[in-house]
1. Can you say which of I, II returns -12000 when helix-only ellipticity at 222 nm (-39500 (n - 2.57) for each DSSP H run of 4 or more, over all residues; to 500) is computed?
2. If mean count of other Cβ atoms within 10 Å over residues 210-217 computes to 24.6, which of I, II did it come from?
3. Computing mean projected area of the Cα convex hull in nm² for each of I, II, which one ends up highest?
4. 14.2 is what came out when mean count of other Cβ atoms within 10 Å over residues 98-105 was calculated for one structure; which of I, II is it?
5. Check the numbers for mean count of other Cβ atoms within 10 Å over residues 106-113 across I, II and tell me which is largest.
6. When mean count of other Cβ atoms within 10 Å over residues 58-65 is compared over structures I, II, which one is greatest?
Structure I
Amino acid sequence: MQLERSPLVEQHRALDANLVEFGGWEMPIAYPSGTVAEHLACRNGAAMFDVSHLGSVRIEGEGAFDRLQAAFTNDLNKIAPGRAQYTHLLDATDASVLDDIIIWWHPRADGEPDVFDVMPNASNTDDVVAAIGGVETTRTRAVIAVQGPEAKAQLAAVFPAAAAVGRFRVANCEWKGTNCTVGGTGYTGEPGVEIAVPVAAASALWEALVAAGITPAGLGARDTLRLESGLPLHGQELGTGITSLQADLAWVVAWNKPAFTGRDAALAEREIGVARRLFGITVEGRRPARTGCSISIDGEVVGAVTSGNFSPLLGHAIALGFLPPQTPEGQAVSIDVRGKELIGRVVRPPFV
């Protein structure tokens, strides 16, 4: 299979990145500094990630608002032009989360048509287009996420208009004559923005950010950061057979909205209650539990790990996993990792 390539692939090669397949794309997993250093750069300063593999679907004009309202769980009436929203696309039969999505609602003047950029996970873009229509624009731009407590300050030296975009705000900003869309969104638990920049200007912007001292970070650090922050990953904490309620994301569902795909199935599950729920687990020691490892309480297998890794900030391993819904916080558990028992304790995410 021919892998898709980011518009920034040559910049990654010049930085000696370790490139791997991810969601059908060739993407940097880490640079020579390593995942732990990149992770800590984001937690303590500023890091930037190429997330051009994420899908982009443009929905605009008359009826755009209604199409998104009918498809997704969250309620666009809660926000307005110039804002972003996290939402789910559900399976109509069992309310499984087919994808978790960010919507950027472009700012507009009175009388102008609505413009939305719907951003699915890379491997789900075709399914989202099938569900809502629209025009895929993924290959017309790169997306650079600048994240961390110092992200705004360092970004301001290169792209001050982007640095001014607030949390879950959306703005159209110009950088050296190029129009970019900037969202105050991210997947690290840190403040920052994601910048959709046209392909022609993507390399120049990336290199300007590197020159400003922002640390390039790969998808390995992005994953450890999202895990510390308790954020779900589609295909692990969300996906086939996993509902919004099971993933402890009931807030993403606008229960009073009169219609959306999967509403009846979601309401039925809410009525009877979930059979399992997503929890965090702090693990003693540095050895991580991995996806699929069984979780036991008092010798009885009660669930399985969905994501696990070493936490660079906490200095020990952490995990997410599904357990019986009434499992109390503080409950001791054991995790079977290839025949070795790891001792853990149930917590409510986020870990950091």
Structure II
Amino acid sequence: MFYNLFKPIAFAMDAEKVHDLTISILSKNGHWGSFLGVSESNTNFNLKVGNRTWSFPIGLAAGLDKNAQCYDFFDNLGFGAVEVGTVTPLAQTGNPKPRLFRYPKEESLRNCMGFNNLGSDFMFETVSRLPQYKEQRPTPLGVNIGKNKVTPDEIAHEDYRFLYEKFKGLADYIVVNVSSPNTPGLREHQSRDGLEMILKSLERREGDVDLFVKISPDMNIESLPDVIEVAKKYHVTGIIGTNTTIMEDRGVGGISGKLLFDKARVMRKKCLELTKEAGLEFIGVGGFSSFEEILEYWKDGGRAVQIYSAFIFQGPDLLKDIEHKTKELMDFHGVSTFEELLERLQEG
């Protein structure tokens, strides 16, 4: 109800201006999420992802809360996990404006932001102020990391190593972002050699924070086994698929939302096959906008999901709809936990 009143006003404003204004308001009113989000329930929606448990199978993707200012709000709203960033070592302004565009009829966005953020020191201070952290934190916090635009590609791994060391003691999981289309040369690090240089530099040890690699829907699907092999070699927890897609007819930048869904689905299906064989986790993201699409993903073998653009266009009602229909499906199958529901859906 509230979002239906807010949306026409918000969509009449410049997309980035209203985004910044909303983040500013929600950062000071985290308790609002309790009134707008999913209901309290005895139903067990818990889902183990890596070493942490999500209380709901739908998480918030990176990009909405770039500087980790609204964790409390999204936690109270009912997301199973909240991923913040992308953060870079140094603050950067990003690409020239305008750089965020809506396609309302297609429930899609195009962004050419360029990792605009307030930098790692700002985020570190913000995350450090959270009242609870790590094992006591109610909702897992993911930190999405990327290189600064001015960092030469040949030493990009140094940016990732710096950020990994900085946040590994605070985050519940860290995401290596090598798949945004808005930082020149970034996607080249999805190659076997490029990704290996980054992951090797992290020098991961047993018991370290969960680590994911986020991939592009535009990469050659034949290269995906190389990504999986390198990820397994360096003890990565799993893969997140996918980031935004390039559609040159729409202009520069990355497309998210419904326009991305079909391309992302193809990549996700292959990822599910390969990650299962490799024993890696997989988090599905990219264009999901309905319970029916998520249900198809679960039947294909998927588990955790992230959303972003659909939340912008549909608001908290999307979470409520997913919650309601998941409950109905659990009742239909006669199961009491979400994990049991996944087993039923994926039988055979």
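1. Going through each structure in turn, the value belongs to II.
2. Value 24.6 for mean count of other Cβ atoms within 10 Å over residues 210-217 corresponds to II out of I, II.
3. I
4. Structure II accounts for this read-out.
5. II
6. II
None of the figures in this text is laboratory data; all of them are computed from the coordinates on show. Computed from a prediction, not measured in an experiment: that's the story for all the values here. Cβ atoms are built from the backbone, for glycine too; each structure is taken alone.
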